[in-house]
Every structure is written in structure tokens, then in C-alpha cells.
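Structures for review follow.
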Structure 1
Amino acid sequence: MAGIEMKVLAEWKYEKSIPFRGYTGKTLYVNVENQECIEKEVTEEMKERFTGGRGFGLKLLWDAVKDNTKWDDPENEIIISGGPLCGVTQYPGLGKFYAVFISPLSGQTYDSNAGGHFGPLLKFAGWDALEIQGKSSSDVVIFIDGDNGKVQFLESDLKDLNSYTITESLHDYFSETEDDKRSVSVVSTGQAAEHTYWGCLNSSFYDLKRKTPRLKQAGRGGGGTILRNKKIVALVVRNRDWSNIKQGIKDFGILQEVGLKLHKEIHDLDAKQARMRTVGTAHLNEIMNDYHLLPTHNFKFGQHKDIANIHSNVYEGLFTQGVPDGCWYGCSMACSKGVDNFEIKTGPCKGQIVTVDGPEYETSSSLGPNIGIMNPAWTIEANFYADHYGFDTIGLGTGLAFVCECFEKGFINQEITNGLDLNFGNMDNIMKLIHRMAEGKDTFANEVSKGIRQMKKVFEEKYGAPAENLRDIGMEGQGIEVSEYVCKESIAQWGGFFLTLKGPQHDEAWLIFMDRVNKQLPTFEDKAEALHYFPLFRTWFSLIGGCKLPWNDVEPADNMTKYPPQEAAKVPEHVQNYVDIFNAVTGRSITKEDLLLMSEKVYNFQHLFQIRLGKGTRDFHNIPYRAMGPVYADEWEARSEYYDNELREAGIEPERLPVEEKISKLRVIREQQWITLVDAVYNKRGWDRNGIPTLEKLREIDMELPELVKIVKEKAKPEDSFTN
């Protein structure tokens, strides 16, 4: 425990509950303002309606905030919860926690997930959820000691408030031996989170092979920004003894049997299907490029001529091979790739030799072709600093891409950027901007760091940029930056990004291949059905503490021949796996249909939560036109045959039309398609034309709670009903 000294400001003792049938039955409330802790009971009704994970977080947040609570109000909370399957080691991918809060970017609820060891260790320390409220007057570390049944508020004397430094220091501080470090996990952020709305939460796991702590991110939504606003330096949990965890599982034999089946599939098929164990999600780089889906120059294009520079084979040579790369025990998918012995070339860590986690696909594209940079070494360094400083790499990359396009269009210039040439591909100056954002001293950098929605306002009002152009190319929805797939040619994916609960993050639905490539969703009704099923199925992972990658990034060898195409996309055998392991752990007897119902309860609850906060209705499901179609002539010309053909299908002969007129005519078509899609999806979900769930829907899913009924009765209008 050498290196730092921390004074105990307050201490609270508790009797540890051992997980039984997936739950400890207790949640921990921590108020950092008055250094108070409260133990709360998890009722059977809470399990039935909210399941766990994100569901528990949303329920606790609902009870804690007011209708007008803002992200930086003391009553806003960060709730971290894993769910009933979190911590299971017999089936891959069950180490996730879900952080829930009111987001600084969107002003509504957000949930963001992370791997690492924090979620499982929190549960083993006795807690189904950690609920944090209030604001501290000085920097504190919150330590949950599962070994001794106590929570401590510690006065932090850490001077470097960046994540790698914090994490390494606290793993050392709370461990007595090297092996001990596996029993510690830290949630932290970095100095950028004090200035940016893209602040991420970094969750650690100790890599014994590399002898260093590594980081997984709850990146989206600004959770790290809230953590630092509350003056929390880190959350730490320690729990060494897991010996009695197995006893709480109902049927360990079935759990083990189903897990072994998936382990064998991964062993036999991963190298042929997704190569997760050698390149992680970076295997998508060239696939997305092949199908015009790789975000390039602020989503303007879907391909880059220098794709060979960032091909997954290049990253395979950079990632250390032959080491166990799961971010939780038992995950043989092992997709948490890392670059070892990497020398930092810029900034405060210049000259240091470090291990960098990733980059994953989203980072290799957001901090790669989307900003015009096809240099893996630069992207790896940007990835390191994003994690260290506490930036969400998706928000950062998409935000920088918007800045680069605005610079090239002349909407901003070097006088505004304080001397930085921010053309696409300018590696030196873009890296300087990242460092300036972290420092928080540069006016322009601070404007950028608040996200695209705020940038659009500032660039228009302060710098005179044209509002319509900013709206068209600013790739955000509900205040959240778009994740890294070009969706302009997939109507279903418009909904997969922009008809979501919280903004355009791909954790609800990724339908581009089903829709555009495989032509499996020809009608709007087909698209609406997919935009009903897949968001609900994916929501389930957030309730139980799971990662979605083992569901469909490896599939049974006969999956595509055994089932019709639309059914095969659901990977039915793996869906049954989840039913079986849930029942094995909890002792319940759910079916595949019950799984969807569990999700539908929480999905509609969260949607009504957004409406309670003044968001969530049709007006807030905004979509930038860049997400639907080409804004400028060079976009059209890059895919002219494709777009010309779409005009022909609409009865418009494009041959003698100028490009600008073609763009205008296609825009009319696609904006009408958006309206049709919204109607179809709302109707399928049991909402009215304004996005308000009907009382019939609440009754159908057993969520006819008085507080939800009240919102529906206040907001719904008869003329918005689909029956009129």
C-alpha cells in the first residue's frame, strides 16, 4: 500500500449478503455530500418489473430525481448495477455493469455499459446496485470493502487525476500482493471529464499476464463528467473470497453444460467467422469498407482508398497475441485486445512505454477514417489519451469529424481554432486539439468538448456558420453523437440509430445487413418488426449483466441453413442458451417470450422517464440529413449509380439533372420515408403518433403503474392515436 496516503473521512459497516439465485437482495445508497450510506432492500416486485442492471438503475434514478433535474444537480445520480447473471464465469460475456444517470449531452436518462471486474466484484461484495448521489466538497475516493464489510470515504491526495495513473495507484494501494490486485476494481475518469460532456467511466481489471491494470469503458452519455462534477476521483471495490458464490446458483450443472457448448463453438468457429480472439472488433474495418459503411470524413463517404492501412491484419500484428484477453473470467471470446510496449509520442506522457487497450472497431474508425486519418499508430495514441483523459472515443471522434468538415467548409477558421489547421487528416493539429480539450484552458477546445449539439449552436450564433448546413452534417441525435456506421442507405438503421431511447448508439439495433445487404426487410412493416424485436432483445443484456458479443458474433455452424434468414438473424439457439442459463441461475422458468417481456417493461419505463423529463416525444427523435442521404455533390458522385437508380425507382429520370437537383429530389423522397418509418415503428411498439405509450400497452406488459399512467394521461392526445 505504498505511494499514496488517504485519510478516512467516514466509515460505514454492513453485513455482507451472498448472491442467491442471482441477487444479493440489497442495494447500496451513497451520498458523497454528507458521507451517508443506506442499505436498501430489493423487493420481489422490483425483480419482477425491473429484473436488474439497467432496470434497477432506472428505478432508483426515477425515485431520486425531480421532473426538472439537470445533469449537474446534486440529486442526479450515477447508479451502477450488474444484474442477476453478472459475475457468472461458466458462460462467456457475463461481467458487464450498466451505469445509469441523467446525461449532460442529452438532458435525459442514459445507460452505458462496461466490462472489467467492477460489476462482478460489487455483487460479490454484497450489492445488486451502487447508487451515488450528492456532491462532495473535496476530492474523495469511495472504497467498498467486501472483505471486511465496510464502506469508506477517503480523502484523496492523488495529484494526477487521469485514469491510468489513478487506476494503477489504487490497485497498488488496496492490494498486499500481486495476486491480490485481481480482487480489486476501480471506476475512474480523467481530467478531461472536468471540461467535456464526453466524459467516460473507466472500469478496471487486473491483467496478471501483463502485470498491469487494464480499462474497459462505459463511454457514452457523459457518466465520467458527472463523476468529476461530484468530485469523486474513483470508486473502488475489493472482494477476495468468492468461495460460496456457486452455492447460490439453482442448477450449476445446466449452467456449466450450456457454457461448455458455447466455449466449443467459439473455439471451433471464431477463426472462420469473426476472429474476435485475434483482432477483436477491428475485424469489422475492411468489412464495413467493402459495403460502403465505414464512416469517412464525417460520415460523408463509406469507403476510404487507404483501407489497407487499417485492415484487421495490420491490427493483428499490433495486438499482443496468445494471452487471455477476456475482460471477465470465463469469457473465451477474449476480444479485449491490447497493444503492449507502445511508446507515446506526444503530450504529458511523451516517452512513456505503455499498454493500450484496443482500439476496438468504433475507435479505429472514429479516430481513423472519420477524421481522415489512416495511421494505426496515431489512432492507438489517441485511444490511449482518450482513456487516460476520460474521453468517450465515439463522441470524441464523431465530434472531431464535425469540426474538420466545418473547417474545410470555411464555417470556422484558424483564428477561431486558435491557430490549428483542422483539415481532415491533419494528425498533429487534431492531436493538439485533444490535448487542449483535456487541459480545459482553450476557448475553442472547450466549445468543441461540449459535443456537436452545443457546437452547432455556438458555431451559428458566435461564428456565423449557416444553421441549415450545421443541422445537416452534425451527426447527433438527442444530443448524442452517432456511432460508427454509415446508415444513409439503410432505412431500418435510421430507426436503429434515431428511434432509440437515448440517442444513436448501436446497442439497440444493427440492421444494415438485414435491410440493405441481404434485403430481408422489404416493407416498412418488416422494418418496424425488426425495430421492435431487436431493441428488446438487446435490452435484455443490459438487465442481466451480459455482453451481446457472444450472442451473434459467433454463431452455430448451421445457423444460416437451419432457419429462415430473418429467424437466423436472431441466432435462435443462442437465445435459448440465455433462457437456459437465466433459469439455471435464478430458479425461474422463463421462456423466450418472457425474455422479451422483461425487456419491454423496462424499455417502456425508460421511454416514459424521458417523457417525464420533457423529452422522448416525436420532436426529440431528430435525425440529421447526412444520416439519410447525400448533402453535397461529392457525396452523390461517390455513389452516383446507386442514388441515380433510387431516383429511377421513384419515377424520376436523373440523366440530365444537375447534381444539386438530384440531391434535392432524393431528399424529398427520403424525408417522407422517415415519416413513414416513424409511424410504423411507433405503432408496432404500442405508442401513439407522438411517441406516447398507450394505456393498453402498459396494461399488456403489466406496467400500469400509477406514476406511468399519470404521464400518459397528461401527455397523450386523442388525435395522435393510430385508431383515429
Structure 2
Amino acid sequence: MIRVATILFLAAASLSAQTAADGNWWAFRKPVRPKAPATQTNPVDAFIDARLQESGLARAPRASKETLVRRAFLDLTGLPPAPEQVDAFVRDTAPGAFAKLVDRLLASSHYGERWGRHWLDVARYADSGGYEQDFTYPNAWRYRDYVIRSFNQDKPYDQFIREQIAGDELPNAGYDALIATGFHRVGATVGFREKDNPEYRYAYLDDMIGTTSRAFLGLTVACARCHDHKFDPIPQRDYYKLMAVFFPYINYDHPLAPPDQVTAHEARVRDVESRTAPLKAHVRRIEQPYKDQAFEQRLATLPADIQAAVRTPEEQRTPGQKLLAAQVLTLRGGNYRALMTPADRNEVDTLNRQIRDIEKELPRPLPVAMGVRDGDYRLAPLGPGDDEAPGKGSKSDLSEANETYAPLAGKAYRPPRSFFLTRGDSLSPAEEMQPGFLGVLTDLGVQTAMPPSDGRISTGRRRALAEWIASKDNPLTARVMVNRIWQHHFGRGFVRTPSNFGRMGWRPSHPQLLDWMAVEFMESGWSVKHLHRMIMNSETYQQAAEHGAGKALEEDPDNVLLSRFPQRRLEGEAVRDVILAVSGNLNPQPGGPAYFPPVPDRVRKGVYKGIWEIQEDGPAVWRRGVYSYYKRGMKYPMFEVFDQPDPNMSCESRTVSTVPTQALTLMNNEFTVAQARHFAARTARLAGPEQSAQVRIAYRLALSRDPSEREMGANVRFLNQRMTAHTGAADPAEEALSDLCAVILNLNEFLYIP
């Protein structure tokens, strides 16, 4: 075992040295459009067919029209087609009928809900911060809606990049651009005692660098925080050049209102704050001695080693004492009011009443978007847990700080300095670092700072990074997004590791087609919908999932060469969506604050921090899954069992498992049981009491096709058997139909894109 480990270590070291000197990896070479193989077909088919012919394989025949319409609906919108939509497509025999169907689906608002959800996985989106406190992000939903809106508008992907990385620094930045910077804010954060733990900021910077590089470049740059990347030509210095790009950032809630309204609002707030500030300071002066006294009394009840840890000066504490002191110093001093004299208690109460009376004059809050801008993080306002207490307080050095947290016009602004951290340790700063990008791609010739020219105060470093990433000369950007789009159409990208195009990632299965599409993507104006059309109008996409030739299964069991269409299961959110769609209960209301799907009391009682509001089952919560509350500290059980990813990190591709709890959920979950009854009621309304008509309608609603003669007979027999089993019920026929509908919701055919 030791020998194997030594060999692996030496191999990794050798590979690291090799890649540090040589950036000639396929992904670092600019894509060039190769000549498509000589054929009259769609270029996608030309490249796919050429690989199949090399392997002596043939593609599967074209899928039936019923299959194609269902496939397109589920793929682009995440919802099944209505029976009349299936009939209309089947009757349309004109050339280009499928292309017209694709165009209609791309124009649907449901398209952005489906494909926006894919991007939200990459952006590690959630509505709460996670960790122990799991605080809610009250405005995170604006970023979610921005993503959905961007896909629906077919926003050019290069602009989508610029807005998310540096929307606040772009010329003529509108509300969407400001909202887009929420990309940097929707990751996991502690949100508690941030002032006492400046190392948290480095964790957030690491998350920004890691998510940005994985999402847009398909590189694991964060691996170079503590040492040079072990496999890719990314030295540690490049990591800290990127840290210098992000280092001036501050969390900032961008007002979404006209400038004059914002100015008037801020003036009123400042007036109230200026009048309450001395009153609040007076309250603190009165209360602080009592808080200190209460803390000392509580400390005296603790073991001697804990008392010693707290009373030892911070710089002299051992590592163990630091841990003890950090835990004890979270105590708030107990019931300090019980120690106050009646006179002091009355004075504090009077002052607090005066403060509340003045604060009644505060204007109603303006709508805001959680985002970022440049500023001085050392001057961040106090947050939860940051109130003063013995042994607490900000550990930031304020000797070089600016005047204000967010820069003000007419005031000098100096970006906080960023340093190389020895071994990645925030307590071991070395030389100061200047902003820069990846050395292996330095020939792109983009500036490292592009400050706004209209008087707004910002370094422009993130804008420069965004332009560098969005450049047509960047060899990674277009390839990475093309690969993500291909992955969600076929279940697997050309590169099986969509966020790792480095040496530890997979090589592309069809490198020429990937490069052809990357160039086409850029030349189309970075249109994602253009990619959809090109892919879906190919014979490769429209072929059947079943292949009659056994050789294809033997020679290519994993279907890497795409000799047949790869069936794949819907994600948890889409499973819930299609159940609501066939039951007739889907509420199409778009956007806005998240709803809370009902969960069992035993599950909700496990939420010790943060929130999970009680919402009754009904239309308000029968909206699409993308609009549900995403809590880092607790996943909605139905989404979790169907492989909802961990939102604490960027997800390149969801796991697809097949486990018993999925079937048990669909059979026994209160939601699915109730929706099966609604599905049955809808079926009965449309079909009437005749059993064969009910079976036919249920199949058409749920599976987009008519049942076969064999299926019809089996299902009618099932209805009769269940009626007998429900003899004592008020309406045995209704109960039997509900049972049948529950079975249909459990079919693989219902849960898979065909």
C-alpha cells in the first residue's frame, strides 16, 4: 500500500511539473471549426454518423411522433404535452413540423423554468445560508427569477457571464445586471459572528473563485489555494491573482428604484439613524457593566480550565484554549436585566421607547436585490452575534480602512489590499498580490481592471475578469456551455465532467463536434436557443431509445456513440411538476418569493435553525418546483429522495440513483396520494363512467399515448379487482380509479424522458 501511494505521489508530482511547463492541453487550445464530414445531413448528425460508421454501427430508427412530442415537451419545459397537443403534432405531416414544435416550446415561459433550474444547480443556489444558523436570504429569489428570465429571453451567454460576475460594473447597468451579481451571494455563508471570524471571508472568496472557475471555465482553480494545482497548469500565484480580483467585494443590497427615490429614501433613513444613534449609545453604556457582571457570574460557574482559557490574552492562548474561549464567548451574559437597579432599568426602558417612536418615521423599505459591489469589508455593519461582549470584537485592522463601507461619491476609495497566503492560511499573509488571471491563458490580451467611466466608484476588476472569460478568444468558455447544453439533452456531455476540463476530467467523446458547436455557438451571438434548435432538429436527437441491432448494445453498452436515444429519469422538481400537470392542479404562477411545500410535522420539527413556514396543501403550493424554498439545512423530502444536489457547492451533474425510497415516496407520500385522487377525478370528468374510456384518458394524460390492446385489458381487469376490494367504500369505482392513477404515476414511462 505504501509503495502504491509513493508511486501515485511521484506520478502526480511529475504530472504537475509537466503541466506547469506545458499548457498544450486540448482544452487550452482555441477551438477551430473543423470541416464536417461530407454529407447532406445536419452537422450534428454528420459527426455522430462518422463515429458510428468507424465503429461499424448504425443508428436506431426515428422515434414515433407520440414519443417525439413527449420527449420535446419534457426536455424543454419539464411538463408533459396535453392530449390535444399530441394529436395536433401527430396530424401535422408537413415538412419541418418538429422544428416548429421546438420553436413553440422555446417561446414558452416554462422553458426558462426548466433550463434555469439546470443553471441554478451550477450556481449552488439556495434560499438560506446553511451552516448552524441557516439564516434565510429574503431576496435570493430575485436572482432565481433573473436566471429564468435570461433563458426565456435567450440572453446572449457572454452577456449572461458579464452580468453575473460584474453586473454592477457594467456600463448602463440596469436592475437585471445588479440582480445578477447575486451569483456571488447565493452560496453558503455562516452569517453569525462574522466580525469575530475574519477567516470566514477567505472561505467565501474561495467559494467565489471555485464556483466562477468551475461554472464558466470548467476548471478546478480552487485546488490551488494551498499549493500549486497537482494536475493542471494553475500555480498557487494564479489563485491569489484571482483572489485579488474579488477581494474588494462587499455584500450589498442594490436598491431597485429610480436614483432620486433612492436618494430621498437614504436621506430619511440617515436622519432617523442620526437621532437614534446617541440614544442607542446611551443604552449600551448603561447596560454594558451589567452584561459584563452577568458574564463574569456565569463564567465563575464553569470549570477552571475554561475560565483560564477566557482570561488568558488572546495572543497567548494555546490552540485548545482558543477553541474553549470561542465557545464560551458566545454567551450573552445571561439575564443581565435582573442585575440592573430600578433606576437604570427604567431609564433604559424610557430610552428604548424613544428609539421606537423615532423609528416609526423610517420609510417603507425599498425593494432590493442581494448582490455585491466593491467597498471596504472591514467596515461592514454589525450582524447577528456581532454585538459587543467581553473578549469580543472585530479583529480587522482598520488602520488602512476607508471612511465608509460602501464608497461615496467625492470620497477617496482605496481597495483593501490582498495578499498571498502561505499554505492557504489566512493568518499567514506574505506578499501583496495584484489582480490577474490564469497564466496558461495570458495571451488573451484583456486588461486586469476596467473601472466604470460614469463616476461610479469600483475597481473594475470583476468587469475585466468577466470580459476575459466572455472573450471569443477564451478556449474554454464556449466549449463548457455547449457541453452543459448537450449534457441536459442526452444525459451526458461530450466531456463527462462538465465542470472539469482539466487533466483529471474526461476527454471529450466527440472532440470535433464539440469544437464545431463551440464555434457555431459564438458565431450565432452566443444564443443558447440556437444550440437547442441545432441539437433537437438532428436525427441523433429524434432517434428511438430502443435499438433492434444487438451489436450496438454489445459494442457500445454505455451508448457513448449515441446509436440510440438515451432515456433518463426526470429530476425531483420535474417529477413533482408532471404529477401536478396530469392531476390538473399545476399553478402556473411565475416568479416571486418562494413557497414552502408542506412537510410532515416530524420533519419540520427537525428544523432547529432558520425557517420552514407552514403552508397548507393547495393552489398556493402547487407551483413549479423551481419556485419552492431551497433550504440548505433541510431538503424537501420528495426532492431529496430523487437526488436533489447539495446546494453548498456547484453541481455539475446530478446523481441519478434508483433506490426503494423513490418508489415508496411515489406510493405513500401524502402529496402523491392526494394528487392521484385529483388525477382520477380529472380522468372521470373527461371519460365518464365507462372503464375503457377511463383507461384511455388516463394514459393519454400521463403517458401521451393510447394504451395497447394488452394494456387496456390488464387495466380494466385491475379496475374490477380494485372495485371488489373497495366494496365497503362510498364509491368503489372512484376508489378503484384512484388506485389505477396511483399506479400510473409510479410507472417508469411516466418518470422518464422517452
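What follows is calculated from the coordinates using simple rules that are stated; it is not laboratory data. Note that the structure is a prediction, hence the values are computed from the model and not measured. Cβ atoms are built from the backbone, for glycine too; each structure is taken alone.
Here relative contact order in percent (Cα under 8 Å, 6 or more apart) is compared for structures 1, 2. The highest value is that of 2.
Between structures 1, 2, the calculation of mean count of other Cβ atoms within 10 Å over residues 245-252 yields its largest number for 2.
Taking Kirkwood radius over Cα pairs in Å for each of 1, 2, which is largest? Ranking 1, 2 on Kirkwood radius over Cα pairs in Å, first place is 2. A value of -12000 for helix-only ellipticity at 222 nm (-39500 (n - 2.57) for each DSSP H run of 4 or more, over all residues; to 500), calculated from one of 1, 2, originates in structure 1.
Calculated for structures 1, 2, mean count of other Cβ atoms within 10 Å over residues 421-428 is largest in 1. Which of the displayed structures (1, 2) returns the greatest value of distance in nm of label points 7 Å out along Cα→Cβ at positions 213 and 709 on calculation? Largest value of distance in nm of label points 7 Å out along Cα→Cβ at positions 213 and 709: 2.
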